[in-house]
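So, here come the structures, one by one.
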Structure I
Amino acid sequence: MPFFRRMEETAQRPVEEKPEPLAELRKAIAEARLPEHARQAVTKELERLDKTDPSVAEYSVGYNWVQFVLALPWNAATPDNLDLARAERVLNEDHFGLSRVKERVLEHLAASIMVSSRPRRVLVVDDERIALDNMAYVLGKDGHEVLTAENGRQAMEVLARTECDLVITDLKMNQMDGLELLERLKAASPQTELILVTGFATVDTAVNALKKGAAHYLPKPLNLDVLRSVSRDILDAKAKSRVARGPILCFSGPPGTGKTSIGRGVAAALGRKFIRLSMAGLRDEAELRGHRRTYVGAMPGRILAELKRAEVNNPVFMLDEVDKIGKDFRGDPASVLLEVLDPEQNRRFLDYYLDMPFDLSGVMFITTANIVEELPRPLYDRMEAIPFQSYTPLEKRRIARDYIAPRQMHGAGLRTKDLIFTDAALDTVIDGYTREAGLRNLDREIGSLCRKVDRQVLAGKLRLPASLDAAEVTALLGPPRFRPEAAARADAVGVATGLVYSEYGGQILFIETARMTGGGGLMLTGSLGEVLKESAQTALSYIRSRAGELGIAPNFFKECDIHVHIPAGAIPKDGPSAGVTIAVALVSLLSDRPARSDVAMTGEMTLSGRLLPVGGLREKLLAAQRAGVVTVVLPKANEIEWRVLDEDVRQAVRVVFAETAIDAIEEALQR
């Protein structure tokens with residue numbers, strides 16, 4: 001019957017055997033280009049799994065570990081694009097301004113390109129002409145610059161004239177053998193690697209050569225393919241270590257100034273993949289280094305996990321917000337970064353889950369921070385800080401018109417010709433609705449304008465194309481949220497305007513003073529730090545010691561108390577740069593001379609009245625401009641730094657340089 005016939009045919013058909021999971025792993029291990037130590041580790045683990053019951057938990061843990069090892073990019077790398085002109089073009093296309101930052105990044109890339117493109121020079125030494133020619137020929141085919149010598153003495157003469165990356169030498173030669181050449185080479189040029197080749201291979205000879213510093217030991221008859229492979233690995237590792245020995249770049253500056261986007265631009269310029277890992281709030285060391293496999297639910301650290309996801313071992317890896325790393329009983333993540341960012345140690349980075357060294361020297365690490373002073377000192381010493389400064393109003397207008405507005409219009413369904421932002425409209429958004437060093441709020445406000453225009457168009461209240469001016473911006477966004485504080489304030493006794501720099505850029509602050517009947521007390525309020533309190537004490541002591549010169553009664557402090565307050569009270573404040581501002585406010589109070597509201601100042605003051613230089617000069621000047629300040633008093637010691645600032649920053653406000661507190665007081669108080 002047909003039914004039973006089909007059953008018989010099915011029974012006779014051979015059953016397709018599914019490949020065993022361990023067989024698949026064996027095949028994957030055989031095909032993978034694993035380092036020798038990794039190959040030995042996974043082979044040993046595979047032997048253990050072969051003897052383990054698949055139903056027990058240890059079997060799945062070991063199986064997952066082997067899969068993770070095989071998935072890591074031990075040898076996979078993207079080739080670098082070594083065109084510096086293209087790199088400069090990529091950075092300029094995506095980023096306006098930041099000229100000093102881009103210049104320093106291009107210098108870093110130029111050094112990496114020079115190291116990567118340097119020809120690899122190999123010296124081949126052998127007294128047998130045929131063997132010498134054969135080795136020189138195959139190495140030349142790989143693109144190496146090959147030099148030759150027929151004995152060790154000739155080799156030392158060549159090395160005295162020319163630096164070589166690798167020496168391949170025979171062991172038995174006339175005049176000077178390979179071992180003596182090895183000893184002299186390591187004494188004269190320790191960075192040059194050496195491969196020893198011999199037809200008299202013994203274990204003792206090999207061990208002796210490796211102890212003396214030989215990179216490898218090959219027996220004769222020589223397999224030229226093995227020689228090419230070993231030479232290539234040694235030269236690749238050396239080139240990688242040279243590139244990795246450059247400084248780790250740390251992009252520092254206020255939020256929204258382009259730190260992350262410049263990192264992406266570096267990756268695009270080099271043709272590498274980009275990885276970003278936020279370090280903010282990270283408190284557990286195991287997040288970076290992983291958990292040991294003995295723990296339930298053990299996982300690798302974030303660094304190796306990201307490399308596995310990227311599938312290459314040489315991405316641009318950005319460690320974002322490293323100044324906000326935490327620390328508690330679970331460990332110190334910053335200590336892990338000491339190993340990750342140190343070129344001497346990251347070639348053998350140990351993840352607890354992997355439990356074997358992994359080479360991170362090919363990774364280009366870039367870190368970002370808002371305040372580099374909050375980084376642990378040993379970590380900061382491994383990095384080169386590149387400061388990202390505040391954008392000027394002109395730069396913001398140009399970026400808004402050429403970059404932000406077209407992107408936001410596209411996101412709102414508008415074409416670039418549908419909506420035109422006049423310069424007055426952009427200036428109104430910048431000055432009246434954003435108060436920042438970067439561009440994030442400006443991006444939000446322009447996006448909000450585009451969406452409001454969409455609603456006006458759909459309601460029939462606006463026809464495209466349209467042009468927005470300052471009045472229409474105010475009508476759409478409402479009353480301006482910011483106004484020039486200094487310009488809106490009248491001159492007052494006991495109130496002076498200072499300039500400060502924080503992680504959010506430059507800002508102005510008002511120092512208010514008051515006196516009342518009392519017995520010589522000094523009250524300080526406004527969430528002040530110890531350094532700022534000491535600055536106030538110094539300013540008061542200076543005024544008491546110079547009371548007659550300043551036109552103040554010598555015994556003023558016996559009959560009154562003085563109160564110094566710095567709004568806003570909920571915001572912590574510290575630093576020495578407000579010393580001269582406190583002194584001006586106190587002199588104004590005690591001499592009844594109003595302080596000019598259009599004058600702001602910054603500078604640390606000593607007990608003798610000298611003004612010391614301060615940092616954040618560019619950001620403070622831009623903050624003064626935003627606040628409507630006309631004149632800024634700076635320490636004379638900052639004049640050199642002021643002269644190298646951009647022209648539009650120097651012209652933003654009138655600058656007066658003061659050597660002493662007396663000079664600042666005379667400029668800031670009404671005459």
Structure II
Amino acid sequence: MTTAVHRRLRLPADYRSPAAARAAVREVLVESGQSDLLDEALLLTTELSTNGVVHAGTDLDVDIAADERGVTVTVTDYRGGPIETNLLTPDETAEHGRGLLLVDQFATSWGTTHDPTGKGVWFRLERGGPPARTRYGQPTRPRPESPEAAATGPADALVWLVHVPEDLRQRLTLPQLLSELLLRLCEVIGAAGGAVYVDASDGRGQRMVARQGTAGLPVVEAPDGIAAPEAEPETAESAPSESVPLPLPRPLSGRIELHTAPDAALTESWHSLAQLSAERMTIAIENDRLRDMDRARRSWLTYLAEASELLAQSLDVELTLALVPQLVVPRLGEWCALHVLDEYGELSLAASTHADEGALPLLRRLLSGHDDEEITDRLTEAAHGDGVVALPRPAEGVAVPLIARGGVLGTLSVGRPPDRLHAPDDVTIISDIARRAALAIENARIHAERADVSQAFQRALLPSALPTADGVTFAAEYEPASTGTDVGGDFYDVLELGADQWLMCIGDVCGKGAQAAALTGVVRDVIRVLVRDGRPLGRIVELLNQTLLDQHDGYRYCTLAMAVVARAADGALEIELCLSGHDKPFLVRPGGGPDGGEVPNPEQVGECGTAVGLLPEVTVTPVKFRLAPGDALVFFTDGVTERRRGGTLFGHQRLRRELRGLAGAPAATIAGKLTDAVLSFTADPPRDDIAVLVLRNEPAAP
């Protein structure tokens with residue numbers, strides 16, 4: 001049954017006051033039948049009363065009012081000034097700044113009071129309210145009322161010393177939990193205060209992770225310059241202290257340091273109780289460490305997966321080299337650099353970055369080998385070894401080799417984080433990143449080499465220059481569908497046969513890659529040999545068809561347009577055109593009359609025939625016509641007309657309109673502007689090769 005209980009007491013600015021306040025709250029809650037609120041109420045009372053003792057240094061008034069729904073506790077001090085309500089999460093190692101954060105986290109409601117003589121903070125805890133949230137965001141299960149919590153026997157004292165209810169523990173960070181356990185230990189054994197120190201073996205040494213009271217501890221300045229109370233002048237030198245080790249597994253170590261007031265002594269069994277509390281703290285520290293390790297492991301796995309994905313997307317060597325340091329800094333160190341081995345086996349700086357851009361020039365000088373020979377020697381050692389090499393100051397860090405497919409590409413160097421050395425896990429991740437980066441760099445190099453070979457092969461399949469002659473101009477444009485390792489199947493050629501006679505040829509071999517390129521070379525060479533042998537165009541097509549059929553590859557064929565061009569005595573060009581499965585070229589005429597007149601629509605000329613390489617017999621029909629001065633003959637491949645924007649093709653009609661606007665223009669202008677119009681038809685890259693070949697009969701100069 002719940003009864004209304006009210007207590008009010010005044011406490012001095014003494015290290016014993018928080019314990020007295022807790023005892024009063026415990027008594028009120030037990031008397032009112034609300035022991036289920038005991039843990040949260042004691043925790044918040046401790047925070048507020050300790051803050052009052054440490055930061056105010058005045059007497060404290062503690063008002064406790066329990067009713068049928070809950071309890072309200074108010075702690076008032078008599079130091080003037082505003083209350084700073086900063087609810088930002090403090091640093092895990094901070095020794096202050098948790099009071100109002102905990103109040104806000106656990107209390108049903110809370111607030112402040114002000115009067116001319118002082119200020120206070122109150123909190124209220126209610127039964128049956130909305131469930132509190134754990135620090136992981138999950139609601140806690142309500143605890144049943146526990147009358148046994150009020151028991152004061154030895155067994156109950158031991159339980160209370162080490163047992164923190166699960167729902168409360170889940171809402172506390174490790175420093176908060178250790179502070180609560182330390183406070184309980186101090187109350188049970190009569191210590192004035194204490195601290196918990198842990199060395200995580202991370203190069204930072206022992207750090208204080210929890211403290212209670214001020215006796216025996218250095219005076220610490222709180223926010224806004226509020227010093228610790230002068231009423232407690234004890235220092236680490238004057239106050240008696242006892243130390244109990246924490247039984248932490250290697251490589252961790254730690255201790256509990258307990259302090260007593262000069263006029264007090266610890267209980268007889270204090271050492272056994274302290275050891276019991278130390279074991280409980282060790283469990284909490286180890287559990288927290290394992291959780292952190294698990295979170296870190298998942299985080300590193302995600303990091304490595306994302307890094308691999310980014311590296312795999314780049315097939316550009318320079319981009320890959322620049323990307324690696326950006327992936328490392330600042331996650332694994334303050335700076336990162338990549339050195340690559342040149343053809344002489346010497347290391348050269350390829351890429352670097354620094355968390356502080358202002359320090360990047362100095363870093364580059366150090367790592368370039370001009371200012372520090374020791375760093376250069378260490379990098380060389382890393383490149384010719386298979387392990388981790390430590391780098392000396394002022395570029396302190398580690399260097400690991402970049403090894404891919406059994407070969408050494410260079411080194412990856414990472415500077416130490418600003419506040420610590422690299423941990424073993426950091427070095428493991430750096431080595432893993434180095435392996436992935438080396439493989440990405442090697443893949444990018446292989447791709448670049450293959451692209452160079454393909455582009456050289458592509459250039460070999462096209463004429464390096466077109467013939468020039470008075471009154472006749474040739475022009476061509478070629479846009480491959482791929483600038484990578486594939487070789488396109490489109491080709492063109494212009495061959496000078498004799499004085500005032502030429503062979504024009506354009507074609508499209510089915511497919512891409514090495515096989516298509518090989519077939520393109522065969523077609524081009526066979527045509528050159530046969531036409532120089534004086535064979536007519538029809539016979540050339542027949543022999544070429546037989547040659548391709550002899551290749552025994554039924555999936556490879558070629559469309560072809562050939563024209564023999566000869567200059568006539570009257571200045572016209574006589575054309576013999578033969579089409580073998582290829583699009584008809586456009587004949588583009590300028591406007592008529594001395595003033596130009598209306599430009600006629602370009603017309604397609606020629607007779608369609610059978611593509612070569614498909615059937616045993618081919619049928620082609622050579623066609624003869626003349627090109628008057630100013631006329632142009634425009635050949636193209638299907639990459640022009642089949643250029644697609646969504647569901648719309650560039651098509652023959654759009655091509656006709658473009659050529660009509662280019663009537664009378666020079667051959668190079670026609671080829672260039674037509675290609676630009678086709679490419680700008682859509683923002684998508686070409687899906688097929690685009691080839692344009694133009695012949696123009698230049699009019700005589702006026």
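Things to note:
- Test item: mean count of other Cβ atoms within 10 Å over residues 72-79 calculated as 22.0, pick one of I, II: II
- Which of I, II leads on FRET efficiency 1/(1 + (r/R0)^6) of positions 104 and 168 (r between Cβ atoms, R0 = 35 Å, to 0.05), largest value: II
- Entry that produces -11000 once helix-only ellipticity at 222 nm (-39500 (n - 2.57) for each DSSP H run of 4 or more, over all residues; to 500) is calculated, selected from I, II: II
- Rg/Rh (Cα atoms, Kirkwood Rh) - highest-scoring structure of I, II: II
Read-outs: derived from the displayed coordinates by stated rules, not from any lab. Treat the numbers as computed from the prediction; the structure is a model and nothing was measured. Cβ atoms are built from the backbone, for glycine too; each structure is taken alone.
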